[in-house]
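All of the numbers you see were taken from the coordinates with simple rules; none came from a lab. Given the structure is predicted, the values throughout are model-derived calculations rather than measurements. Cβ atoms are built from the backbone, for glycine too; each structure is taken alone.
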Structure I
Amino acid sequence: QPFTVLLLGSDDDAKFVPDRLNTQSMILVRVDPSSKQATMLSIPRDLWVPIPGQGVGKISTAYQLGGAQAAIGAVESNFKVHIDDYVWIGLNGLVHLINKLGGVDLQVTNPVMDDFYPADLNSGDDPYGYYRVAVLPGATHMDGVHALQYVRSRHGDLRGDFARSERQQQLLLAIKAQASHLNIADLPTLASSLNGEIKSSIGLDRLRALLTIANDFNGSNIHRVVLVPPYTSEGWAAGQSVVFADWSQILPLVHQTFP
């Protein structure tokens, strides 16, 4: 049976209270094992939407207000989809997961040059400080720290968060490629070693099933969607920069790819 998972990524460094985290990344993933087709839909973190029971705000605040269930509720109510499971991961969890997989291979097509990359994970540094990050074009093997820099950086790119969403999807595919080499028997140990750094409603049985079909999915049968204009537009609301949705264009797209 096809199923849909909501992937949530949060800043969980020293600047934030663990139970009050925004989601910096939200990606809907639909997998259809029978047709061997998958879709990834990146949701802009600044999307201005009604949040059930909380009024109107950026969709990234839903997790802060009510955890995974609130984030799921916000996505389901606005995008009119059903979500079967969720996966939440923080900054440290992503670094540790990639390192435990032995790193990832990425083809960098656009350089990343960011003079304002947060220094919050560098022990001893000011958690509110910054440093320069540079990722050059070409094929490269990245450990967890450098992969995080690649997908977290949002300065120095004219397309801002839209480009970052594309890099995040690219990293997901690279992680999938590395994870496909795992032995199913290794899953419990891997899950245990990441205890607390990754939270999910997915059980080990479904993880095992996913691992067995991972090699069936590659770039040709994975549809990648980023809600760039004309699906969205940037603007201001409540004194802050936000992203507005054109639901007349988004919902037909979503219903086509997430039936």
Structure II
Amino acid sequence: MTIQLELITPELAQQILDGNTDNRPCKERHVKFLADQMRSGDWQVTGDPIKISASGRLLDGQHRLRAILLSETAQHVYVARHCEEEIFSVLDTGRARSASDVLATSGMKNFTCMAAAIKLLILKERGSLPTMGGKVKVITHAEILDFARKYDLEESTTKAHAWVKRCKLLNPGEWTALHHLLSGVDSKQATDFLNQISTGLNLTEGHPVFLLRTKLQLARDGRFNFTPAERMALTIKAWNALREGKKIGQLTWKNYEEFPEIF
């Protein structure tokens, strides 16, 4: 890898951007902010270089390059060439690269929802979902990308978007994670169960989904302050009761309890 200070003209910026085959989604507001700084002369060279692989693929720096185009100015920028392609998933730029950025650049659909779900699923795998608000080991972008490649979550994210439009009792990441987990037991029943949560149709008092919806609605309305772990645990307990054919009088779970197994 070589790093040197280069004068990047709009023409050269466009040439480099042509190698931006699968970078993260561009944030136009950030591009405009940088372009305004460049026009006014307030933009300054930083030690963070634009990064280009040996094959010419742009790994990092698209916002600065697009700002040069927009501002129609030439700017001195450090450029690192012949970088290893593997560094792409862990790079930061003027705006920190998020987990959803990494999934987006890897061709994943519904990447924001998927990233949120994968974080929950990894925490559950680690046994640290109940304590997610405390000190837990950081989930790296590489771990999230590996999980996304190992498990196909696209069907779950697609269904989650439909459910969250209909019902705001769970967020998109929670709908997705729950569908993935419950489908490991019975895919059709998992879909039917989550559909019933989202619609609230054909429920009677004592039905596990009736109790679950009641608690989630109270939380949504400010009566409770549920964490994602609590919402998921209560949903799993309702699922387990339904699988056993039970009518239940109450539905509770606390963070200090063992996270419920799925059966």
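Of note:
- At a computed -15500 (helix-only ellipticity at 222 nm (-39500 (n - 2.57) for each DSSP H run of 4 or more, over all residues; to 500)), which of I, II: II
- Structure responsible for 11.9, with mean count of other Cβ atoms within 10 Å over residues 189-196 calculated and labels I, II on offer: I
- Computed 15 for relative contact order in percent (Cα under 8 Å, 6 or more apart) - originating structure among I, II: II
- Structure with the greatest value (metric FRET efficiency 1/(1 + (r/R0)^6) of positions 77 and 229 (r between Cβ atoms, R0 = 30 Å, to 0.05), set I, II): I
- Source structure (of I, II) for Rg/Rh (Cα atoms, Kirkwood Rh), computed value 0.94: I
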